[in-house]
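Heads up, there are several structures right after this.
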Structure I
Amino acid sequence: MAFDGITIASIVKELKDTLSGGRIYKIAQPENDELLLTIKTANGGQRRLLLSASASLPLVYLTEGNKPSPMTAPGFCMLLRKHLQNGRITDITQPELERIIHLHVEHLNEMGDLCHKRLIVEIMGKHSNIIFIDEDNLIIDSIKHISGMVSSVREVLPGRPYFIPKTQDKENPLTVDFPSFQKAVTSRNMPVYKALYGHYTGISPVMAQEICHRAGVDGDVSTAFFDTPPQGEKALDALYQSFSGIMQQIQAGAFSPVIVYENGTPVEFAPLPLTIYAQDHLQTKSFDSISTLLEQYYAQRSTVTRIRQKSADLRKIVQTALERNVKKYDLQLRQMKDTEKKDKYRIYGELLNTYGYGIAPGAKSMEALNYYTGEPITISLDPLLTPSENAKKYFDKYGKMKRTYEALSTLTTQVKEEIDHLESIQTALDIALLEEDLAQIKEELIENGYIRRKGGGKKIKFTSKPFHYVNQDGFHIYVGKNNYQNDELTFKFATGGDWWFHTKGIPGSHVVLKADGAQLPDSAFEDAARLAAYYSKARGQDKVEIDYTEKKNVKKPNSSKPGFVVYYTNYSMMIDSDLSGLTLLEN
C-alpha cells in the first residue's frame, strides 16, 4: 500500500502516545537521507525513531534496531545536535491528512532562553525530505537542499520560508459533509474509487477501494451511476456513510494495523482492516503497533527484493543456456523432418533393382508399381547412370538419412531433457525465498557444468529445507524447493504409502502428502494438488492438471538429471492454486 495520509495519521497517533514529553538523547545520521533519534520517554524508557527521506522508500517508525553511523557526522546531523540535543518533544502533529509529520521540540539556546523548533518529515515519494524550521517558519536547514533550478514550486534552502506546496487541488477529508461530498464525487465522470483518491488528501487507491467495498459499491463503476434514482442515490448515501465512518475512526485514533499475505508473502498493509481482500481468501495478520507492522512488512518485502537481486546472475546463466538449447532443439527437429523421406529412397532403390532390367539406356524416369501400396510411382533417374547405379544412389541417400535420423533421435532426446532440466531450475529460482535456497541451486548449476567452481572448492553443506504445510484437517504436506530437494523428498523422506504429486508435463516441485497409514480424505489430496500447481511453472493458471500416485510407483532412471523421475501408474485431477486453506510452518 502507498504510505498515504491515513498511515501517517496512525504513525502520528503512536508517536504522540509514546514520545510526547520525551527528551532527544541521541541524534545520528546513518545514511545521507536518514535520521535515527534516540529518545528518553517521559515514563523513563528509551525508544529509537527512524526518519527516512529515501526517494525509493521513505519511512517513519519506531524501531528496536540500531544502525552504525559514519565516523564523522554529516553537517545536518551536527546542526540538529546543536539545537535539539536534550530538547523535549512537546507535540507531534499532522497537518490535515497530509503525508507530513511535525515534531515540535522545545530547547534552551546558548543564552538559556526557551526556544521552539520543528523537525518536519515529508513522506512524498521521490520528493521526500526532512526539514528543520524555527519559530518564524523559516527553514534552518534540510537533509536535502532543493533550489529553484530543481523545483519551480518551492525552494528548500536555509533562510527560505517553509510552506506545504499545493500542487493538487485536493480537499481535507476530515472536514467533509454530505453536500460537499456529493458535489466532489459526482462532479466528474470517472470510476468511483478514482474520484475519492483524486479529490481528497491522504487517501490511496487501495483505501479508496476499501471505502467502496464497505459501502457495497463497485469502485470501478462510473460516478454517473449516482445520477440514476433510486439505486444511485442509495449507493451514494452508503458511500458517504462508509467514507465518514473511516474518517471518524481516524479522528478517534481507532487504528487496527494489518498485513495481508498471499501464500506467506506480504502483499499489502493498512492502518485499518482491509475487508476488500476477504473475498480472495487471503491471510490477514493484525498488529498492535503500526511501527512493528512497517518494520516487519518492509523487512519481508526487502528480503524478496534482495533474493531477486541475488538470483539475477543465476537467472541470466540459466536463461542463456535455455535459449541456446531451444535453438539447437528447433534446428534438430527441422533436420529430423527432412529425414522423413528416407523410406521413399529405400523403396526407389528396391523398385529399381526389381524392374530396372527393362529401362532403356539414357532414360530420365521410370514408371513402376509400388508393391507396398499397390499404386503406380514415377522414379527420377540420372540418364548417365545404369539402373543398378541409380538404385545404389538411392540406397546411399537412404543410408545417410537413416544414420542422421538415428543420431538425431538420441540428440533431440538429450537436448529436450536439458531444456526440461533448465526450466525446472528456472522454476526453483522463482520459488527461492532464502539465500540458502539459491546456494543449493547454484551447486546444481556447478555440478551440471553451467558454472565453474572457483578455487576447486568443495561442495558446501546445505541448510535449506523443503516447505512444510499443514492443511485444515491436520495432514502434513511437503514441497521441494529445487531439484536436489525434490530427489531427497521423494526417495529419502517419503515412504511407500505416502502420496506423490506433480504437474503433468510442466516443470514444478515434487509434493509429498504424508499418509502415515491413515485413510486420507479428498480434501488432503486436493490441498496437495494445489501446492503442486502453485509451486510450478503453471502458477496463476485457473486450472492445472496434476498427476498423483503412491510414492512406491515413482522411479528414478539411472544417470538421470536431478529431479527427473518416471511413473507409469497414476491418477490425475484438475485443480486451482488457492492455498488459503493451508498453513506454512517454520522449518
Structure II
Amino acid sequence: MEVVTEITNVEFGKMINAAASALQQDAEKINKLNVFPVPDGDTGTNMTLSMVSGADYERAEEDTNLGSLARATSKGLLMGARGNSGVILSQIFRGFAKSVADKETLSARDFADALMLGAQTAYKAVMKPTEGTILTVIREAASAANQMAKESTNVVEVAKAAYDAGEAALQTTPDLLPVLKEVGVVDSGGQGLVIVLGAFYAALSGQEIANNEVDNAGLEAMIQSLHNAGVQGDLDPADIKYGYCTEIMVDIAQGTTYDQPFDYDTFYNHLAELGDSLLVINDDEVVKVHVHTEQPGEVLSWGTHFGSLHKVKVDNMRNQQIEAAKAADEERQRASQAQGTQRPQAKLAVVTVASGAGLQELFYQAGATVVLDGEQAPSTQDLVAAVKQTGAERAIILPNDGNIFMAADQAVQLTGIPTAVVPTKTVQQGMTAMVVGYNPEGELETTVRAMTDASADVLSGAVTVSVRDTTLNGLVIHQGDAIGLLDHTIVAAQPDADVLAAANALVAKMLDDDAELLTIYYGSQADAQLADAVKEAALAQDDELEVEVYDGGQALYPLLLSVE
C-alpha cells in the first residue's frame, strides 16, 4: 500500500471532486435502493447534486489553504443540499470543515479527527437519529479511522479503514431497520456515503478517478445568490439602499496605481463601509470583490491602491429591479388567471412544493406565494431564494414531502426573516393546510399551529405502478402491478397495472364513518374519466360522501387521493 503521511490542498481537492464524480456515476444505483417499488426514488440524485455543489464551491474557492477549501466545500454542500440524505451529508462535511479550519495539511490523526467530528455533527443535526441509516455508516467509518490513526501515520490506511468499516456497516443496515430486511436492500443514503468514502480512498491511493464534468460554477452561484437578495420581484426599486452590484478583480501589487501593500482586514473594512452583500476572496496574487454599493467609483478607486484592476463589472440593480418586478407581475397574473385578479402581496408568505401544473395552480389559488417544482427535491438554496423572492415580512415553508424536511429546516436559519416549517409530508396535507389553516395576515406562530392542525386530519393516498418485484407488508408485488399507498404504506396491489382496481381498493381502506370529503387529483398518466370512475365507486360505498375531482397534472402517480 502506498505510504502518504499528509493530505495537502491538492489531494483534498482530488478527494472532493472524486466523490462528486463517483456519486454522479452511481446515482441510479443508489436510486434503485428505494424501499418502496415506486418510480420516484431519488436519494442518489439528491446526494449527487449536493456533493456536486460542494465540489463546485471547492473548485471556485480562490484561497487554496486546505481549511478554506474544506469550508467552501461545506458551504457548497449546505446551499446545494437536497433531500434528507443530502442535508445529512452536508452536516458531515460541516463537522469535517470545522475540525480542519486552521490546517494547511492533514495528518492521519487530523483526517480521523475530522471524520469523527463529522459524525458527531451529523448525529446532532437529526432530532431522532435512526440506526440503520447513513448515520450508522459515518459513525462506524469514523470510529475505524480513529482506531487506525492510533496505529498508523499513513492517511491511505486511515481512508481504507474508514471505507471498509463503512461498507461493513452498510451491510448491517437491514438488521437494524426491519423494513430494509423485508425488501432486501441496504440503506440508500448509507450506500451513497460508502461511495464517497471509496472515492476518498481511491484518490489518496493514486487510483485513476474520472473527472467530474458537471460545471455549475459554484462561486458564481454564491455571488448570484447574494445579488438576488437585493433584486426581488416584490421590492420597490426606491427601497434598494445600495443600487450598484459591483465586482472587481485586482492583480495585487501590479500596475502604475499600486501604492499600498495588501492587507485583508484593511481592504475589507473600508469596503464594508461602502455597502453590503460584501464578498472578498483572495490568494497571494489576486483579490476578487463583490459588493452592493452607492459608490461604485469608490470601490474601483480603492482597488487601484492595491494593484491593477483585472476585471470590472457594475450593474444598476434598480433598473434590474424594474425588470424583475415586471416579470414577477406577469408570473403572478398567470398564476391568478383562474381567479381573474392579481393576488395582493401577503405579509405572511407561503413557499410550497408540488409537481404538476394543476397542483401548482391549485396551491396558487389557495394563496401560496411561491410554488417550487417538486419533480426534483428543492435544495436549501432553492428554498432560501424562494422565501427571499416573496418580499414578505415572515414566511412559512410547506415541504409536502418528508424528504425535504431537513433542507427546509436549514433554510429557516438562512432566510433573514421569521420563517417556520409546517411539516406536511404530502401535497394533500399541504393543500388542506392552505385551504383550512392559512391566514395571509396572521401571526406566524398562530398560523403555523392552525395549518399543522389542519394537515393532521388528512389521510393521504396515492396510486402508481411498481417498478420492481418485492414483498412488503405481506403483499407480494410484481413489476407492473398497480399499487395503492396509504400514508406511505402499501396497502393494495393489483396485477396488469389496473390503476382503477388499486384505487378502489385503496379508497375502501381510507373511508370510515367519519369520512366527509374525498378529493381526487388525477395526473398526467390518467384522465377525468378514470377519476370519475373512482368517484362513482366511492359514492357507491358512501352516498353521503362529498367528492371533488381536480386535474393535478402530476407525473409518476396517476392518482392522488385525500380523505378528511
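Read the figures in this text as sums done on the coordinates, not as results from a lab. Bear in mind the structure is a predicted one, so any value in this text is a computation, not a measurement. Cβ atoms are built from the backbone, for glycine too; each structure is taken alone.
Sorting I, II by mean count of other Cβ atoms within 10 Å over residues 4-11 from high to low puts I first, with the largest value. A value of 25.0 was computed for mean count of other Cβ atoms within 10 Å over residues 156-163; which of I, II is the source structure? For mean count of other Cβ atoms within 10 Å over residues 156-163, the value 25.0 is produced by structure II.
Of structures I, II, which gives -16000 when helix-only ellipticity at 222 nm (-39500 (n - 2.57) for each DSSP H run of 4 or more, over all residues; to 500) is computed from the coordinates? Label of the source structure: II.
Once volume of the Cα convex hull per residue in Å³, for residues 148-491 alone is evaluated on every structure in I, II, the highest one turns out to be I. When relative contact order in percent (Cα under 8 Å, 6 or more apart) is computed across structures I, II, the figure 11 traces back to II.
For which of the structures I, II does the calculation of log10 I(q)/I(0) by the Debye sum over Cα atoms at q = 0.08 Å⁻¹ return -0.62? Numbers along the way, then the final one.
Values: I: -0.80; II: -0.62.
Here the read-out was taken from II.
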